[in-house]
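So, here's a batch of structures to check.
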Structure 1
Amino acid sequence: MHHSTRSETPARTPSWTLAIVLALTVTLAVAAVSTRAQQRRTSATYGVDDFALIAAEARPGDWLSYGRTYKEQRYSPLDQITSENVDQLGIAWVYELGSKRGIEATPLVVDGVLYTTGAWSVVYALDVVTGEPLWTHDPDVPREVAQKACCDVVNRGAALYEGKILSGTLDGRLIALDAQTGELVWETQTVDPEQPYTITGAPRVVKGKVLIGNGGAEYGVRGYLSAYDADTGELVWRFYTVPGNPADGFENEAMEMAAKTWNGEWWKTGGGGTVWDSFTWDPELDLLYVGVGNGSPWNQNLRSPGGGDNLFISSIVALRPDTGEYVWHYQTTPGDTWDYTATQHIMLAELPIDGRVRKVLMQAPKNGFFYVLDRATGELISAKNYVTTTWASHVDPDTGRPVELPGARFVDETAVVFPGPLGGHNWHPMSYSPLTGLVYIPAQEMSNLYVPDLEYEHQEGQWNLGVTPAQAADVPDAVLEAIPGTTKETFEDPPAELVGTGHLLAWDPVAQEERWRFQYDVPWTGGTLATAGNLVFQGTPYGMLTAYDATSGEKLWESYTGSGVIAPPITFQVGDTQYVAIMSGWGGAFGVVGSRAARKAVESEGRVVVFALGARGEEIERQPDAEIQVTRVEHQSTPEMIAAGKTAYNRYCLVCHGYAAVGGNVITDLRQSIPRVYEFYDQIVLEGARVENGMPAFADVLDPQDVANIRAFVLDRRDRLYQEQQASGGGR
């Protein structure tokens, strides 16, 4: 199968023999990797070592790593909170983060302390029972770095190892902090700071090495995964995910192999393939599984003229964790052109398939298909679409390749495709319950109008997609006809029907079919947690942490958290009490860009909220939903200026301030600025007067006339808002 390269194919073994072999393998692996930690352990703070991480299942009260265990199932065996008593949950404590940006982290819990991260890569240590702060570490990320972040200034969490908290920073550093004091132990720069790389993902620790990737494919970088020594921060190995310039030679045979699947001069624009979220390790097979992102630019016609699979973008790659040596790969979207990353959550499990138990890897990447792979060999076991897919009809079981549908690959015409670039499932972690045998996916039905940029030119350090935001003229008549009341004359901000919906999906990975769903009218819902209490917990854009019956999908309980929730919950136990914790704070890609639809979500107020049975903490007060009433601002703008301003806005401003200048509820809606702000656009946009607020300067790509045009476009949009408010009787 050309989509997967194997190092070896294991022979069939009697089940009892296999069980003995696996048990011995685990024992030997645990002994080997824990030797160094056992020798160095000098205090209780060193209790989380290689042995503890491998044997995390034996510590059900703690949450030691990103997915709780190396299998990353996000399933807890704690069962004090059940489907019978979950309605008795109350707030135990709340910690305010003082942030209004996206909150995506998974907290860690050990030895009475909750460790977590927030916007701008700040790290927090809180008393796990009271919520009292123990220490805070602000890595002082320069605010202009926000310009390099495609999807908000978020951070998904930290790792814990031998008395250290390990975390990535938005500006590309990996830092190690003393877990007791928060003081810096070491830090290392993992990227070229002159390039538009960022780090938003949580590191993992495997056999004394800290693994960290990066983001930046939308800006034109070459992706890679790095492994650093957990004691010193020294680089141990690095695996690039796309080949560089062949004239410079290849780092290894894997890159030489990958280069044969590319065309043109892809290295001049980076190639993409960033490893910005998912990776996990199987201690028994000693294989590290890495999820690889999209190509750069998105549009394959520009990235690799003539096509090609473009390895290893949109792939799951298996490596040896000691050396970074390539073992096998499976590509979910060959020659990706839709931003269908395979960086989504990777889970390991043992599933009964065709009469025998298989060691599998599961993923629901952006492209809309749920994959079950043999994790020893990369062999495709099964794949089925879990959301609407109009780019491919199915995955061929013999070749492992998707069967693409005509017209999905946009070349010189607009294509309407499901899923869109935010995917059928994004970074929000899913969970798996061995009790029900179901995977719980934060799924979404979202399409996109892919409009090829026929005048594309690569710009260093800027948004480089090879597609442009859809304008009225780009929208096919059939699409408009399907949306009541929408015409080419009225189309501006994408209507809700094009934005999409979300749902909590209970998916049977063996039968490859849906068991139940809970529907939302907004996408971008939170990650999930499954527990032995027959529960699934998930946060919602409406600000709720919700509990569902894991078997039936019945909603059993919910509590208001004060902000839209996208982060995944965790559960832990202290003494005789089981707790559930969630980080609340709306944001991320859709929260920033999603415009009117995103405004259905609750305002972003970052906080940690912890619940327990019978707790009687003060309820979080609901904020009034009040839209700012705007006034007219006089301006002398010509239609030509407005049109030019719209083009410049779409290129440089849209990713943070939303389609058509209709802001979400994370970053300021430019139409609703106080009137005097428009007088200072040159200072703000060109000179960086608001850099400390995360608004970078654009003097390297814009000039005063460009800024005047952007101002004209924004004020024209403000005029329209004013007219809407007057017509509804709300203006003044």
Structure 2
Amino acid sequence: MTTVRRYQRRGYWACALGLLAVWPGAQPALAQGSGAEDALIEEIFVTARGRDESLQDVPDAVTAFDADRIEALGIDDVRAVADQTPNFFIRESFRSGVTFITIRGITTGQQGFPPITYIVDGVKAATLDSINQGALFDIERIEVLKGPQGALYGAGAIAGAVNVVSKKPSDEFAGEVRAAYAQGNDATVKGVVSGPIVDETLLFRLSGYYRDADGLVDTRGGDDLNFEQHRHIKGRLLWAPVDTLSVDLRAAFTHIDGGAPGASRFDSIDQLNRFDSSLDPRRGILGEEDREFSDYSVKIDWELPFATLTSVTGYLDLQQDLFGTASWERPPALGEAPLAGGISEVILGENAGPGEPVDNFQRLVDDFQVFTQDIRLVSTGSGPLRWMFGYEYIEREVEQGFAVGIEFGPAADSTFTEVFGRFDDKEDEIWGVYGQLNWDISDRLELTLAARYDEDEYSSRQFDEATGATINQIDPDTGLATLPVLQAQDSKFQPKVSLSYDWSGSLMTYITYAEGFRFGFYNTGALTAAEETENVELGFKSQLADRRLSLSAALFFIDYSNQQLTNAIDEPPFRITTNVPSSDIQGVEAEFNWEASSRWTLNGGIGYLDTEIDGGGELDAVPQWTANLGLQYRRPIAADMEWTARLDWRHQGEHIKTEPGIRYEIDAVDLINVRIGLQAERWSVQGFVNNVADQQFPIDPASFGAFFLRDYSDPRAAGVEVSYRF
């Protein structure tokens, strides 16, 4: 498809009209309302380009959340961030580690790298499974960068980056305690304490999180299905022996024990978007997943006369084990074949006698060990020329296993026998060099040049779990099982060029060309090719109405090669990942924040995507429309106390998921959250209702021959939260 033809599709015109509608020149002047003089938008500083800059000056589409907004929205996980960001879509599926992330139409390939780079306090999460840890608590700022960010953040940032910045240790003793209780017997306690150990030299911060919940979903037999017990503790030491040197030490430990898998079974594709008691999950085996994280890092900043030298070293140890149903049914289910590959076609449940099949089960094992090292030199000063150079090294070792089997009776004293298993050792050795140059050609015109070269040598070895012995794999050249280790290498040069122009101090426009890249990977012995994108983006950022209204928008076009796509299947190895050779994405997004008065705040965003696979069809898991709107009201009722109320709406458009011969059409939903409470200088009390209208949608449906499976979003939940600061 030629460039001219692609840009003339109907989606382009929708994007262009959307951008025109929010262009500052098309907006009437807003009348100044009561109290508006006290309601200026506070300037937000971000580190999207490796240094502190005003959000208004960064020529990238960035959605930023400061500490006040994080608290007002009740954000406590990555999905809540996505719900406030247009063209950002997260599906929590199957188990906690499998979180499908989609930004601007680019989504997740299971067992591969995520489509974004996720960074916490400068440390990159080099695995998809480490992103969804919950417990986003004690956070100073969250930055969502959309569009390819590989030039600075490396291969994997093909769709963008999410930068999470925790609150730093304080130079005065302070702390906070929060407690919440919600439906599903959901009790949460979290707290933080911070202060000096040695004044102005050695500071500490210690935070903790504990959650115990029965969950919001029960089986038809009344058992808790998505229960969770979550424990997390994080400690930081900030040491500044001299003015020019600081050392930031961080350690975090997380243990999550929860119900999984949570999917429900349905018999007809017509039931995909139905949610009623007749489709509630049935279980013979109540599954459980155990996850343990250990996360360590040290960041060193050394201020030189001309630049700052920064070293960030990180280590992650993540272990996950799941044991659960493979029949998705409460036996007996005579004559039904849940899965092929040796699984029993007849399961008898409580009726099983000695040696007879009670149920079918599955077991998953994941063990990640990741070492990361990033060293960069960033120029200081505010002259017309600013630069950055860096080197990154990542070493990743992964053990992944999947087994299915039969539970044999009698049910009261059953035994478990595995009939199929696949276990793989995988290794990645990644290195990259990068640089960025920002040049103020004039007082108003800035040129940004950035580039990075990344390389990954990766391998996969299949082994026998009992003995550790290597199992030869299929040689793709001969078709014979003669290779003890599969090996591949991917590399890519990723350039980015951006030109921005400051028209008036309150209006900036930019145009960017960037290339994105994501490494390939082995999925149960099959090689999945690397992805590439070419991106063009035009956008603007503005401040209107005497700095009470900020408005930004972007129009973008993406040539997408080798999209990594994962599907479940009903025979070994039960999961396949393929590549979609070529597709096109074009879209528009706009966001605003309006401080209407000292009491009223309104914010929102809208995103539109039009995708087309060359040869016909559209991309999976891409809602054409996403939108969010928030309204917040604050009213003082005493000298240090105010009443607060907030309403948030998220629209998620209809989208599809495809399998060979099957097309799942997932309905649009509108999700509404409400928070109301009292807030004082040291304490607050808030009630909340999430998903007020109790709307749900299916996630990642799949066919298993005689039946279908689907995960699904959470139903309505109400609760109350109290906090005390000291």
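All of the numbers you see were taken from the coordinates with simple rules; none came from a lab. Please read these numbers as outputs of a predicted model, since none were measured by experiment. Cβ atoms are built from the backbone, for glycine too; each structure is taken alone.
General observations
- Origin of the derived value 17.0 (mean count of other Cβ atoms within 10 Å over residues 200-207; candidates 1, 2): 2
- Kirkwood radius over Cα pairs in Å, for residues 120-247 alone - highest-scoring structure of 1, 2: 2
- Structure from which -1000 was derived, helix-only ellipticity at 222 nm (-39500 (n - 2.57) for each DSSP H run of 4 or more, over all residues; to 500), options 1, 2: 2
- Rg and Dmax of the Cα atoms in Å, for residues 280-431 alone from the coordinates reads 25.4, 81; which among 1, 2: 2
- When mean count of other Cβ atoms within 10 Å over residues 288-295 is computed for each of 1, 2, the one that comes out at 29.0 is 1.
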